[in-house]
Structure 1
Amino acid sequence: MGKDEKGDILRVSATLEDIKKSYGLLSKFYGLLEGKFEKGLRGKSLEFLAVKEGDSVLEIGVGAGLSLQEIARSVGATGKAYGIDVTLEMLRLTEKRLRKAGLMGWVELREGDARTMPYEDDMFDAVYISATLELFDTPDIPKVLGEIKRVLKPSGRLGVASLSKEGRENFWFLRFYEWLHQKLPKYASCRPIYVEATIKDAGFDIVQSQEYLIMKLVPMKLVIAMPR
């Protein structure tokens, strides 16, 4: 367990290959799970992010492509949507979904690691990362946020939706989730983090923040931030 001034945060022992393997297996039914259980979270997060026509927007960790599909619709043919994921199976799912929706003409997908992203400085109007930041080990989270800050325009917006521990340290569900994370680190690879404090420490100013409970049980923190 890593401890800092924000409190106790469990470490992530799953390797990149472990995560690729587990999410590759999950990809067979991940679209159904994401579509059903994260619909409200996705809608509220993207409403906060306020993507506009003509924007250039990156999603980190595309999953089954449901969020990127909405982002692509919002940016329109005058903008461009980008998606990056470490799991090839998830990228294939996303591409299939976007092609079916007729949106691939202004979408670019890449297999890659958010700690070292293959994008130019000041490239994006917005970056969106949902249920992904908490997958990175504690020392790697600042690296990911540093890369996001690098690729965002100075006036750009960061949208984060992450499993949150803030004010929920004794919540039974999070305690159970942390127990599961320790017992099955290769499969329950994410864990709750101190979302707002972590984003502030990485050089962002919080513009908007709200807790969202999935199924009135899973506490997610929705944050919109801008580079300081």
Structure 2
Amino acid sequence: MPEQTFYNLPDEKREKILDAAIEEFAERGYEAASISKMVAAAGIAKGSFYQYFADKEDLYRYLLEEASRRQAQFMQDQQPPDPAMGPFAYLRWLLKVGLHFDFMNPRIMKVAQQAFDGAGPLPESVRRETRERGMASLKALLEQGIATGHIRADVDLESAAFVMFTITRNLNAHMMQTLDISPDETDPASILREREAEVDAVFGRVLSVLKHGLSRPLEY
């Protein structure tokens, strides 16, 4: 974690250092990222860097925490859905908000994705804990759906949560590939507004498979 000297910096200087680090890691990946290039872009001496962070890995881990913090704050700032809307509608809302966050913060989310894909010094225990937290929240959503009658009572929570977790981890990438949208667009918010119907259609198709399954309806 950063030294207190980093937190003592003016907000503008801290942001400049973080922006330079995010850009370098996103562009080059962890292994090839250069501290020298980061400090040059941030306009600080290389010696100053080591007054703020122990090493490159220390900075990288802090960026992952920063990505998580920013995402959580973004979610809290959105208009929450009606609790009675049901688990599938609520999941659609979460995914849509997540897509907006990814588009508004493409570089830091690229750094986070690289880490969880194994391209950074993230211990397997951290990946496992992240997966367990995600699975737990989805199980809670499923249990709520069972309680309200939206989901059948005999569903296997572990299997259902696994399928949902896999979908939610990859749906935004699928969305951008399907609609040929780049997260590096100059005005991502505008693109999402202009193509909102297409975005909703992709979410709807994927969630329809999740909600209704693959088998044919029973014929009576």
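Where a number appears in this text, it was derived from the coordinates with a stated rule and is not lab data. Since the model is a prediction, treat every value here as computed from it, not as a measurement. Cβ atoms are built from the backbone, for glycine too; each structure is taken alone.
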**Study point:** Winner on FRET efficiency 1/(1 + (r/R0)^6) of positions 15 and 159 (r between Cβ atoms, R0 = 35 Å, to 0.05) once structures 1, 2 are ranked, highest first
**Key:** 1
Check your understanding: Can you say which of 1, 2 returns 25.0 when mean count of other Cβ atoms within 10 Å over residues 127-134 is computed?
Key -> 1
Exercise for review: Determine which structure produced the value -11000 for helix-only ellipticity at 222 nm (-39500 (n - 2.57) for each DSSP H run of 4 or more, over all residues; to 500), calculated from the coordinates; the candidates are 1, 2.
Suggested key: 1
Check your understanding: Can you say which of 1, 2 returns 2.3 when distance in nm of label points 7 Å out along Cα→Cβ at positions 23 and 79 is computed?
Key -> 1
**Study point:** Structure (1, 2) behind the derived value 19.1 of mean count of other Cβ atoms within 10 Å over residues 95-102
**Key:** 2
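Comparing FRET efficiency 1/(1 + (r/R0)^6) of positions 39 and 191 (r between Cβ atoms, R0 = 30 Å, to 0.05) across 1, 2, which is largest? List each step's numbers first, then the result.
Details: 1: 0.80; 2: 0.35.
Max of FRET efficiency 1/(1 + (r/R0)^6) of positions 39 and 191 (r between Cβ atoms, R0 = 30 Å, to 0.05): 1.
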Practice item. Supply the structure label, taken from 1, 2, corresponding to semi-axes √(5λ) of the Cα gyration tensor in Å, for residues 55-166 alone with the calculated value 22, 16, 12. Key: 1
**Study point:** Structure responsible for 12.0, with mean count of other Cβ atoms within 10 Å over residues 71-78 calculated and labels 1, 2 on offer
**Key:** 2
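Say we calculate Cα Rg over 2.2 N^0.38 Å for every structure; which of 1, 2 gives the highest result?
Comparing 1, 2 by Cα Rg over 2.2 N^0.38 Å, the maximum is at 2.
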